[in-house]
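Just so it is clear, none of the values below were taken in a lab; they were calculated from the coordinates. Remember, predicted model here, so these are calculated numbers, not experimental data. Cβ atoms are built from the backbone, for glycine too; each structure is taken alone.
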Structure P
Amino acid sequence: MSLATRTNSLQSYQVVLYDQALHPELFPLRDRRVVHHDSYEFETWIMPGAHLLRFEFGTMCACELVTDQEDSLPTTGVLSAFLCAGEHDFEHVFERDKVRYMTSVQTETLSENLYLATLDEMRTHAKETAAMCHEWDENTGPCLSLIDVQRYNDQIHAQGYHLISRGGLVLRTQSLFEHAPT
């Protein structure tokens, strides 16, 4: 793994927050789940090395997209976008609908041994929690994307993990959508 490969892979990942739904035909979906819970709907899409979270509450809709795709992303409805390299915390409040979105993003590059141990740990975690998981192979080794969701009456939590063998990249997101009680 060269340092240049690590940097290029890490620098391309971004979080984009939208104030509208996105269309699945724009992305190479591998799995999709919808949760209906009281007054909100939450949908997760998993793609190789990427995910989308869609939260609907009342009349509002928001989507979190985590991707390394740089071109052909929708620009309409973008509220915020930032690169994932390092550690970031971000919060946005949808005032009219009394919904709060928060995310925490962490990236790291691991040695081959640590990467493979983390990959095995995430495989076990996916089985134990019935998390949404997609695995694929690149010419540099095995890769995995995982989304684990916990729902509550007034909020939903989603943890995303993307393990990319090219560069030993591990990208973790912890996101929360919370609405005021109805």
Structure Q
Amino acid sequence: MKDELKKQMAKAIENFHMPRYNELPNGGLYLEQTTQYINGVLAPLGCIELTSSMISNYVKKGIIASPVKKLYYAEQIAYLFYIAIAKNILSLEHIVQLREMQEKSYPKEIAYDYLCEEFENILFHVFGLKDTIADIGHTKSDEKALFREVIVAASNSIHLTSCFNALKNCGE
């Protein structure tokens, strides 16, 4: 792939930031607001999106907690970010299984912040914005290793989609 295309792809995500747990809206968002918020954060990636219908189905299936008075809060929003990132890599069954494994080892806030840090870490490496992948966190566990593999796979999938989109746009 041409260097100019690589630079354009990297530039599109160089300021990407996953909001940490304490940055998530916790005043409650309605379904449409939740969808817009998540998709707005993930928009620079160009290929990850949730719909209101998807979120409603996750609630119906018991994958995420029901909204309280039709409002979604930080814990639900954090889990929806995880689902959005992992859904193209894992089945919903495996998404839930990995979350349950993580919750036995880490508080939800720590697990979510790890997702954010690791996702940015690997994504920036895959897009050539970092030369190396940093070792995030202080512990070693099977859950952490599995989680990292999901993030690596998702990052590579995002990169491949970006490459194909860039090549398509280049030919137009």
Computed 23.0 for mean count of other Cβ atoms within 10 Å over residues 50-57 - originating structure among P, Q: P
When you work out Rg/Rh (Cα atoms, Kirkwood Rh), for residues 82-137 alone for each of the structures P, Q, which one comes out largest? P
A value of -20500 was derived for helix-only ellipticity at 222 nm (-39500 (n - 2.57) for each DSSP H run of 4 or more, over all residues; to 500); which structure in P, Q was it taken from? Q
One of P, Q was used to compute relative contact order in percent (Cα under 8 Å, 6 or more apart), and the result was 23. Which label is that? P
Any idea which of P, Q comes out highest on distance in nm of label points 7 Å out along Cα→Cβ at positions 122 and 146? Q
With distance in nm of label points 7 Å out along Cα→Cβ at positions 114 and 154 computed for every candidate in P, Q, 1.4 is reproduced by structure Q
